[in-house]
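Heads up, there are several structures right after this.
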Structure 1
Amino acid sequence: MAEQRRVYASGDRVGATVRSGTRRRSAERLSVDRIVAVAIDQMRTHGYDAVTMRSIARELGTGPASLYAHVANRAELDQLVVGRVCALWEIPDPDPERWDAQLRECLISLLGILRAHPGVARCTMGMIPVERGMLAVVERLIGLLKAGEVPDQYIAWFVDVSSLFVGSVAAEEDIWRERMADIGEAPSEEETVVEVREVFSELPVAEFPLLSGMAEAMTTGTGDERFEFGVDVLISGLKALSAAR
């Protein structure tokens, strides 16, 4: 019996050592950088809504409570994710002779970055950027706008409106892609355009005299063409308002 007690006691110590070692390895895997990287990867694979502190913890081999030692909550995680992705956004040194062209290129580039990281645009919705990575690119964007002698108040509002525009376009594309994936055999873009054009063209003329006559115009243009039109409207409006001051 004494021998059995020694064996059981030894087994308990071995079990405790194994559990302790597992916790240490789990802790070694945990860091803000690792948590953010897993969140971005899961958003790309499963979409924004599928990512939770629990899903991240599961992939890292730990419990959700362990993550809160590094990230306070989901809102902070979203800030960190956007900050990490925004660090890829290259804003050039301002050229007063072509600041507007530089600004246009920057906004188009930002959409490309968000498209390359599906789900991240959803993090920006309802967010006031306070993470240092985001503020660093805002600082450079302000410098670009100041090169165009844009009034400070218009700069502040443009930073807000333009980022909301780019983020909402990317978020809508994410939602559309997820919906099409749920359908399975989703219609092609061309098929969708044809269907929508038919809906507009078949509207009763007496009730929709203008819209029914614009069926082709309403359904013409790629996503990129429509986005770049929006960018041009924003920048042209900014220049016109600045010149009027």
Structure 2
Amino acid sequence: MGFKLFELGRVGSTNDVARELASRGWPEWTVVVAEEQTSGRGRFGREWISPRGGLWFSIILRPRLDRGDLQLLPLVAGLAVAETLSSLYGLDAELRWPNDILIGGRKVCGILVENSFSGEELLSSIVGIGINANFGLEELPEGVREGATTLLYELGHPVDLGELLSACLSSFRSYYEVLLRGEKALLLSRVRELLGLPVEVVLSEGELTFSGLALDLADDGSLLVRLPDGTTRPFGPSSTVLSWLRLKRA
């Protein structure tokens, strides 16, 4: 089965459009692509600036996965995008757990996965991917620019958005099928490499803040962090990364 593209101009959010299409029975691998989002969002409802020139798209999935494995989807998507940026443009793309792609420590792509349930039954998963592509940093608010980058800024020239979309979808589908086959060890091994573990982290959970050394990933994609008291505990998708500092290699 191929991809069914649903191409739009200016929308609120491609995830919202994809979720509506999924509720109407549109099939898996329907892909909603927009030129611009006016209400793009990231995790916890944070605003995601999505001007023209970026690549903003959402994929409808109907995963045959255990509920605990759904939190692997952002990592699978991140792996696919990072490897695509490396293979197409030679960029040294890295992952920041659980859903960001960085170049030189600055965010170039964010991922938002939203699942819809009826009771315990999973109806659909919407994988939203936003890549800062063909626009300059001046298009972003001042408070965002310092921690962000774009492909135009990194490469010095615009990219073919159609080629980028096609490559991202192909890579994501390949890794998604690996996940469906239950070969999590293969996926997590590659994700660990792109995370650059161990990493010094500061995370928040609710009103609590934790600092420590991120050492590894659990089988469900949770981040295993060694705290200052010597204990190691997992952090799941309800956690927020406040700081992510790769250790300098000798």
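Tell me which of 1, 2 gives 0.20 when you compute FRET efficiency 1/(1 + (r/R0)^6) of positions 66 and 218 (r between Cβ atoms, R0 = 41 Å, to 0.05). This value belongs to structure 1.
From 1, 2, which structure was FRET efficiency 1/(1 + (r/R0)^6) of positions 98 and 154 (r between Cβ atoms, R0 = 25 Å, to 0.05) = 0.85 calculated on? This figure was derived from 1. Here distance in nm of label points 7 Å out along Cα→Cβ at positions 58 and 146 is compared for structures 1, 2. The highest value is that of 1.
Each of 1, 2 could give percent of Cα pairs over 35 Å apart, but the derived value 37 comes from 1. For which of 1, 2 does helix-only ellipticity at 222 nm (-39500 (n - 2.57) for each DSSP H run of 4 or more, over all residues; to 500), calculated from the coordinates, equal -8500? The structure behind it is 2.
Bear in mind that the values in this text are calculations on the coordinates, not laboratory data. All of these numbers come straight from a predicted model, not from anything done at the bench. Cβ atoms are built from the backbone, for glycine too; each structure is taken alone.
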